[in-house]
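Just so it is clear, none of the values below were taken in a lab; they were calculated from the coordinates. What you see is a predicted model, and the numbers here were worked out from it, not measured in a lab. Cβ atoms are built from the backbone, for glycine too; each structure is taken alone.
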Structure P
Amino acid sequence: MDVKTLYNFIAVVDHGSFAGAAEALGISISGISVQMRNLEQNIGVLLFDRSRRPPVLTSEGYAFALRARDVIVAWEQLSESLKRPANRGVLKIGAVHTAVAGLLPAALLRLRQTVPELSIRLTTGLTHDLEAAVRGGRVDVAIVTEPDTLPADARFQMFCEERLVVIAHESASGSTFRELLEQNPYVRFSRHARVANLVEAKLDQCEIEVDSHMEVDSLEGVISLVATGLGVSVVPERLGSRTFPPTVNVHQLGTTPAVRRLGLLSLVGNARQRFSDQLFEALSQVASSSAARPG
């Protein structure tokens with residue numbers, strides 16, 4: 001085993017496939033495959049599960065990738081002339097729709113400035129779908145609402161809190177948050193979304209009963225319906241995108257507002273953890289600047 005083989009192994013890890021690494025390195029897929037098999041034989045560890053297409057890292061492969069990066073860092077520190085680009089790769093991100101419409105674009109812009117050679121693959125969905133995508137290896141990291149319980153092999157890094165607010169058309173009946181919710185049709189956020197559970201819990205706490213005939217699976221859909229006068233709703237007040245349509249008024253939900261916590265969900269030992277950490281730093285910076293901005 002030599003350092004070049006470790007570089008090529010990390011290229012496979014960062015690009016997510018033998019084909020992606022081969023293209024980036026300018027060698028054949030079969031050449032990469034042979035190198036990886038030779039590496040496995042040399043160290044006596046099965047690094048890839050080849051029963052899946054494309055092959056994915058085994059748990060031993062994840063652990064080896066972490067050690068391999070340490071070896072490469074130590075090697076590069078011997079001489080500046082030995083350094084190779086370390087930020088090439090692919091980060092597969094999952095994100096709830098509200099994050100895509102809020103903090104994520106500005107965070108990705110910061111990430112591009114930090115690691116311009118990193119490619120992003122973005123998937124959107126509800127929190128429970130994205131959790132399954134993380135566990136199945138379809139995404140490396142997901143921006144989700146804080147899980148109720150966290151498995152031992154996963155970690156959640158919170159980067160912001162967003163308060164839940166009542167939104168109502170300017171013509172809606174009532175002046176207080178309670179009157180607005182009780183005197184107008186209610187546009188319900190999809191029950192499959194975790195934030196919906198937070199909303200329902202807060203309504204129960206406030207002993208408010210709503211009359212709902214509409215259920216929508218996206219925040220933008222809810223806001224659009226409210227903006228046209230079809231009802232009122234409770235939604236997260238997104239950092240990074242605080243502007244509601246001019247026909248929509250915003251009210252605090254109760255004396256002590258409920259909040260939803262957004263963060264990054266990933267598996268412990270994620271082979272692309274360094275990219276995930278850079279994304280977390282970018283999201284944290286955008287969240288801090290948005291929270292400090294007058295709203």
Structure Q
Amino acid sequence: MNFYISPRNTGILYLVLIVLFSVIYWCFPKFWIEPLSFIESLYFSIVTITTLGYGDITPKTDMARALTALESLAGIFIIGIFLNSLAHVYAEKQNELLKKQENEQWRPARLLVARNLCRFHQTLFNALRYVVQHDYNVDLNGHGFPKNFSQRQANAWGKSVFIKPLDNDYEELKKLVEYNNVALDSNIQPKVISYIVNAKDIINTCKFVTDAYSDNQNGRWVGSYNYSGTDEMEKIYFEMLEMFPEITQLEKSSVSILSSKELMELVKSSNENSDFLDLRIISNEQF
């Protein structure tokens with residue numbers, strides 16, 4: 001355990017001890033061959049605590065000798081604390097300077113990773129929105145579908161359009177993180193890794209739902225939806241925006257991005273209104 005007192009507090013303690021011992025020396029005239037005035041007591045206290053020991057004033061009793069010895073030891077101890085505190089302050093300033101230099105050096109790379117993560121987040125959450133939305137219906141007459149195409153198949157095609165770029169964007173984000181791994185500090189790196197892990201799970205959910213809509217056999221598809229994962233991703237997204245405010249202007253979304261709770265409500269609505277799809281919600285919260 002590190003023991004640390006600020007230089008200012010150490011100096012105050014040093015002065016308090018000087019005055020305290022001065023008062024003691026002054027209040028007990030029997031300690032000395034001749035009684036000391038307060039100024040003489042103050043002078044003797046300063047000489048003692050700094051261990052100069054001129055010898056012009058000499059304690060007479062054992063108690064006086066014990067007190068002066070105690071003050072000398074206290075002076076040495078406090079000087080040690082003071083030097084340690086100065087070293088601590090200097091080390092902190094050097095660490096802050098190094099951290100500032102490191103942040104300036106790596107900030108462009110960190111901004112690049114954060115910006116791409118935020119861009120991917122917008123794409124992924126937008127895709128998830130329309131994939132799980134049960135009443136998102138594609139116009140059967142507007143895309144050249146065969147006459148025997150059902151609404152469910154058309155909707156599957158529409159959902160597949162939203163998830164088409166996800167795999168490529170996901171791999172690009174992974175490569176970018178791996179390439180700039182050395183630039184990511186202990187604050188950003190765990191968040192980015194957590195985001196990537198959860199994003200893969202959400203992409204798989206999007207694919208699962210799309211496959212369920214594409215199924216012509218009318219079988220029942222039972223899967224899972226990781227709400228805790230989307231909630232964690234959303235928090236990381238906003239943390240990146242807070243760390244790099246310029247992303248808000250650099251990555252303006254043309255559509256409104258639903259929150260993780262709004263997406264969960266869409267999943268619940270899908271489960272209630274679909275007779276072929278059931279997504280079990282995985283969450284640490286109680287609803």
Structure R
Amino acid sequence: MAVEKNLILVVGPTAVGKTDLCLKLARKFATEIVSCDSRQFYRELNLGTAKPSQWELDQAPHHLINSLSITEEYDVKRFEKDALEALGSIFSRHSTAIMTGGSGLFADAVTQGLDDMPELEAEVREGVISDYEKKGLEWLQAEVAHADPEYYSQVDRQNPQRLMRALEVFRGTGQKFSSFRQKKKTVRPFKVIKVGLEREREELYERIDRRMDQMVAQGLFEEAESLFGMRHLNALQTVGYSEIFGYLEGSYDREEAVRLLKRNSRRYAKRQLTWFRRDPEIRWFHPDQVEEILDWVAAQIG
């Protein structure tokens with residue numbers, strides 16, 4: 001009889017404590033970790049993506065971290081393929097694997113499969129791109145908020161690629177982008193055990209603020225400055241870099257950039273939680289409940 005394969009999915013907002021728990025899970029189940037963080041793939045992005053430290057990476061084999069350059073085009077469809085290949089490799093050696101990250105879309109792609117999106121005329125996409133280039137991010141945010149408030153409440157609002165995609169679908173079909181999502185669930189050849197980590201809001205926000213202060217002290221401004229000439233790339237249209245690019249462009253001072261880093265990171269965490277809370281299969285824990293989590297996961301594996 002074939003041994004059942006199990007994927008432990010650990011999700012939650014930024015700075016909640018996912019990395020530490022995953023290392024404990026990897027030790028307990030003697031296995032490997034796949035990242036589903038949509039920014040930690042990129043070799044050039046380190047501090048601004050809260051990538052695991054070298055010490056943490058050395059504690060267990062990690063997959064899909066530092067696997068791409070920011071100059072490469074990458075989307076969730078490619079990630080689904082890459083992640084399933086990584087899991088197939090892990091399952092050839094172990095009965096259990098771990099996947100973690102804060103990107104709900106990327107996690108869903110692996111655990112549920114991607115929805116079939118409508119084919120759109122090239123002119124629709126070109127029109128949205130043209131409008132965005134002329135009118136800017138705030139206009140794009142307002143358009144998506146009006147066209148599809150459900151998706152807007154969950155999406156990374158600093159990521160113009162995702163916002164433009166939603167607007168393209170709305171313009172091209174007259175239907176909300178969110179209406180095309182989660183139509184069907186793909187059956188995977190492994191069981192998914194979903195663990196969600198959460199903290200009280202004030203506790204989480206304090207951790208986010210401390211993390212931002214640590215990143216700045218470790219050289220986040222210098223890292224962003226070294227990438228400033230490539231700020232147009234999609235990989236850099238994200239919280240942690242766009243705020244510093246605004247400072248480097250002279251839009252505001254350094255103190256304001258730090259304030260925006262903290263504010264936007266807190267807002268991002270709120271959107272992450274909005275996304276994950278809609279999934280009834282997730283079992284929620286405080287990160288300090290380590291033994292309870294390990295026992296619960298072990299019981300699910302059986």
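Things to note:
- Relative contact order in percent (Cα under 8 Å, 6 or more apart) derived as 27 - corresponding label from P, Q, R: R
- Distance in nm of label points 7 Å out along Cα→Cβ at positions 70 and 206 derived as 7.5 - corresponding label from P, Q, R: Q
- Structure responsible for 0.00, with FRET efficiency 1/(1 + (r/R0)^6) of positions 110 and 150 (r between Cβ atoms, R0 = 25 Å, to 0.05) calculated and labels P, Q, R on offer: Q
- At a computed -23500 (helix-only ellipticity at 222 nm (-39500 (n - 2.57) for each DSSP H run of 4 or more, over all residues; to 500)), which of P, Q, R: Q
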